[in-house]
Structure 1
Amino acid sequence: MNRTSSEERLARFQRDGFLVLPRFVSPEACDGLIDRARALVEAFEPGELRSIFSTTDQALTTDAYFLGSGDAIRFFFEEGAFDAEGRLRAPKALSINKIGHALHDRDPRFDAFSRTPALAALARDLGLSEPRLLQSMYIFKQPHIGGEVVCHQDATFLYTDPVTVTGFWFALEDATLDNGAMWALPGGHRQGLKARFRRDEGDRVRTEILDPTPWPEARPENGYVPLLAEKGTLIVLHGLLPHLSGPNTSDRSRHAYTFHVVDGAADYPRDNWLRRDSGSPLRGFS
C-alpha cells in the first residue's frame, strides 16, 4: 500500500466504519483454509458434546465448552442441526456453525494466513499501534440451516478501553444476498457502544445495556447496505459498527474466516467473556 492509498483507506474506514477490499487474498489461499477446516471437522469426534452457537440467545448457549475456547480450537453446531431426538439432521460436516476461537494460534495453516506483512501494514494504517490477535473463527454458514447473526457491535463482546477491536473478515466463498452476506449501517460506529457482554468470576454471563435505543430495523431504506464479497475479499469492521447477516436458506454455503485484533496499548478488562491462560499471551502479526 502506498501512502496515498493508505490515507484514503483510513478516511473511508473512519467515515463508514468498514472497508471492502476485493482480491486481498488469492483463491488458492482461500481453498487452503477451506480444506484445512474440513480436515479439522473430519477429525472432530463430538460424542455427547453438542455445544450450539446462537446469537439470538447468547447467554443460553454460552456453556463451559464455549467459555473455555479462548485459547483452544473448538467446534459449535448450528441451532437447527439436531432433530427432536437429538440426532444430527445432516452429516457432521454440514452441521457445524463455526470453529473457534484460537485457530490463529493453534493451527499452522491459519497462523500463516492470519499473520502476513500485508495484514500487519493494514492494521498499522488503521491506527493500531500495538496490534494483538485476540480471537478467530471459521464460519461455515451452512446451506439451508446457516444461522442468523443478529445486529451487533464486536466491541460488545471484545471490549477494550478505549475501544480498539477491529474485525478482519475474509470471504472464502462468494458472499451474496442469497447465502447470507453481511449487512452494515455505514457511520453507525459513531453512535457509541450499546451493550457489553460480561463474564463474572463464577463464569456467569450477562448482557449489560448501556444505551437502550434500538438500532433501526435492518432494511435498505434505513441506511443499511449489503457487504457483498467475492471470494478472496477482505472486509474490515470497526468494533462499534452495527452489522448482521441473515440466515442462509440457499443451497450454497458461505464459508468465511475472521479474526479480531485489539491494541495492546488499551486495557482489556477481566470481565470480557474471552479469556486466555496465562501461558498463552496475545501475539501480534509476527
Structure 2
Amino acid sequence: MPEGDTLFRTAAGLRPYLVGRRVDDARANGAGPVPQVRRIVGREITAVDALGKNLLIRFDNGLELRTHLRMKGVWHRYRPGERWHMPPSRARLVLEVPGAVAVCFDAPVVELLERRAEALHEPLAGLGPDLLAADFDAAEAVRRLRDPARGGMTIGEALLDQRALAGIGNVYRSEILWIDQVSPFTPVGDLDDATLERLVATARRLLVANASGGRGFERVTTAGDRGAPGPLYVYRRVGRPCRRCRTPIASARLGRDLPRSVYWCPACQGPKP
C-alpha cells in the first residue's frame, strides 16, 4: 500500500501539470463518481494535495476528487496521445487538461464530493495529524495514541491506525519500531510518553526525508552498516541477519480486523509474546 510519502510525491508530480488548468474531459469507470464526474468538465483545478494516504484534486466550483490507492492503485501522467503503460480497462479515472492526461489506475476508492463536506466526511474528518503536514502536531498524535480506546491495542496496530496519525503504512511500521527498538506486540498502554514521542518523531523524520527527495525507501538507509546491504532494516527480511545484532529477522501476522505481516528482530525488540 502506498504510504504517506508516496502520496506526497504523487501530488507534487501531478501539481505542475494540473493546477491552474481547466478540465477538457473527465471520465471514470466503476461505481462511485461515474454519473457525477462530468460536473468537473470545464472547471479549473485549484489544488492537488496529499492528506495522509488520500490524494485530493480540488476544483474552482467547490468540488474535489478523492482517491485512495490501497494496495494496487497508482497515478500516471501522460502527454496527449502518448501510449499508456497500463491497459485502459484498469483506468478508474481519467482527467484531460491542456497538455496533459492524468490517469488513476486500479484505485478502489474514487469519489467526488463537495469540499465543504470534508469536515463531515468520515474518511477525511476522522484522520489524525498528517505526518507530512507543515503544521504537524506531534503532541496531538501522542494524545490520540494515548486514547483509552487504543490502550489495549498493540503499538504495531496503533501505528497503522490513520485516526491516530496519518501516513504510516506497513513498511514504515516495521522500520520505525526496529529503529527505536520497540516490540510491535507491546500494548500501547505499556509504553511511556517518551517512547511514544520518539516513535512519532522517527516516523515524521523518515517520511519527510523520503518525501523531500528519496525514491521509495532509499532514505530509510543502512548506509554505514556492516552486513547485508539494502535500503530496509527488517521489512521482508525474514531469516536474514538483523543489522544490529545478527539475529534472524522474524515475521508474524498482526491485527484483528485486517491482519498484516509485521517484521522485527526477536533479540533487539523482544520475542513474540
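Among candidates 1, 2, the computation of semi-axes √(5λ) of the Cα gyration tensor in Å that gave 26, 22, 21 used structure 1. Match the computed value 0.95 of FRET efficiency 1/(1 + (r/R0)^6) of positions 81 and 257 (r between Cβ atoms, R0 = 35 Å, to 0.05) to one of the structures 1, 2, and report its label. Matching structure: 1.
For the structures shown (1, 2), relative contact order in percent (Cα under 8 Å, 6 or more apart) is largest in 1. Where does the value 44 come from, among 1, 2, when percent of Cα pairs over 20 Å apart, for residues 129-264 alone is the thing being computed? Computing percent of Cα pairs over 20 Å apart, for residues 129-264 alone on every structure in 1, 2 gives 44 only for 2.
Laboratory data are not the source of any read-out in this text; all were calculated from the coordinates shown. In this text, all values refer to a predicted model and were calculated from it rather than measured experimentally. Cβ atoms are built from the backbone, for glycine too; each structure is taken alone.
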